[in-house]
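> The following blocks contain the structures, represented as structure tokens.
Quick note: the coordinates plus some simple rules give every number you see, no bench work behind them. For clarity, every value in this text was computed on a predicted model and none was experimentally measured.
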Structure 1
Amino acid sequence: MKAIEIAKQLGEAIKNDEVLLAYDKAKADYESNKELQDKLASYNAQRAALAEEFNKEIEEQSSEVIQKIKENMDALGKEIVEHSEYKAFADAQKAVNDFMAEINQEIARHAFGIEPQNCTHDCSTCSGCH
């Protein structure tokens, strides 16, 4: 079997792994939550307003406007990161990143003889060597 065929099979296995399935669900929940999406849109609008204010000449910038926008962004940012769907999505993204790093380490180990970073050569200390 050629490597590209095995890569296709690996891609399918990854896509159907519980880590990716949980990510897909968390992403769908995150994207379908109107309250959260409204807060994100408001946050992005505030960020654009802040950029617009900073793009003005220094003497035309309003420190009061900048301060108010920053306060609004801080409040919205806090509400967003404390939202359950946001937390679940962020956790799912981290799980996918960790999963993919583990897969890439395993490929590098077998293809190039590259041991996982911080390898102690005692497999009981990590999950990098199977």
Structure 2
Amino acid sequence: MNEARNVKTEIIRDSTDISILYTYQVEGKVYQDNYKMFVEYFEQCGIDTIVVKYNKYFPMVSFIDGVPLKIRKQKTGIFISTFFLLFLILLWKLSNKDKWIKTYEEVGNRPWLYPDDKTIKNPFRRYVNRLFKK
């Protein structure tokens, strides 16, 4: 992680939140990010000056030195994504694939084979009639 040199920061303080908006420049490209936290948490961190650090291979990834909560948010996002992926894999392994393939083959042949019935005025009912014609 490298320290950003040309950092422009703006701190917006509400009654309960602090928003830190910052922009920095790396190799001619300007990157910007923001960070929102509670006032109490900001005071606990004891930040005197805002030091922005960025990844030298991916400069758009940055954080404020001394504030570990943003990294915690990223870890939480990775955990939730992994849980969702495992859930989808479990569904894929336990599902009855032959039943669903047969169902979607049957439904997939319907919508564009039948022409619209122009006597039905409601477009939704016309579409349903087109799907489920006997």
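> From which structure (1, 2) was helix-only ellipticity at 222 nm (-39500 (n - 2.57) for each DSSP H run of 4 or more, over all residues; to 500) calculated, if the value obtained is -25500?
This figure was derived from 1.
> Ranked on volume of the Cα convex hull per residue in Å³, which label among 1, 2 comes first with the largest value?
When volume of the Cα convex hull per residue in Å³ is calculated for 1, 2, structure 2 comes out on top.
> Using the calculated result 25 for relative contact order in percent (Cα under 8 Å, 6 or more apart), pick out the matching structure from 1, 2.
Of the options listed, only 1 reproduces it.
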